[in-house]
Structure 1
Amino acid sequence: MNLASLQGLNVLVTRPAPQQQSIREAIKSLGGHAIHFPLIDIVPLRGTENIQELEQKVRALDSYQVLIFV
């Protein structure tokens, strides 16, 4: 299989609905089949409480076994 080809592959697209169209089109143009299954909700941080919670999680990164960056 050519690295630039997704021929015959199913690709799970987990982006939110408003942000998934371009990636689905790219997958299709490379011969793949995009399956839209939104698992991610991207929202802005609001308020001090949310920012403090994020800072606490970042400080604890060394306690995680696996990190997934999106």
Structure 2
Amino acid sequence: MRDYQVRGLNWMISLYENGINGILADEMGLGKTLQTISLVGYMKLCRKSVPHLVISPKSTLRNWMNELKRWLPS
């Protein structure tokens, strides 16, 4: 992950740990998918994983599935 992606992930973890909602609204192409998958992986490692729902345009669904298989295969 790039430095700014790690910062974004740490920000999302901080929000999650403090019970605060947030929106990751980076520009297109900056790695929001990877950051989000990494957050789900963090939650899974901490045994805090619950079912998640990804809402995305149909045109990006295949990319989400591929990225989940790549970065969070289990």
Structure 3
Amino acid sequence: MAWSAQEDGRQYEDAYRLQEIVGRRWLVMWGPASRRFWGFHRGPVLMAPLAAPTAPQLRDAITEAERWLPPSPH
């Protein structure tokens, strides 16, 4: 089945908005092939990427991860 970026416009917008909320410490992306939102931690702590089917669920996962991550030096 063919796919185009226009079909996922809402998800890309949601990922962009979530990126603005979580800031530079995280990289947020929409994965069209996986149909999931992804959060990649950019800090010194190595951790597996977070993934969720919705942007609010990814935000919750990021919030939970932030509870045990050390404070950002900036």
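Just a few scattered comments:
- Structures 1, 2, 3 were shown, and helix-only ellipticity at 222 nm (-39500 (n - 2.57) for each DSSP H run of 4 or more, over all residues; to 500) at -19000 was computed from 2.
- Structure (1, 2, 3) behind the derived value 64 of percent of Cα pairs over 14 Å apart: 2
Taken together, the values in this text are just the output of simple stated rules run on the coordinates, not laboratory data. These numbers come from a predicted model, not from an experiment.
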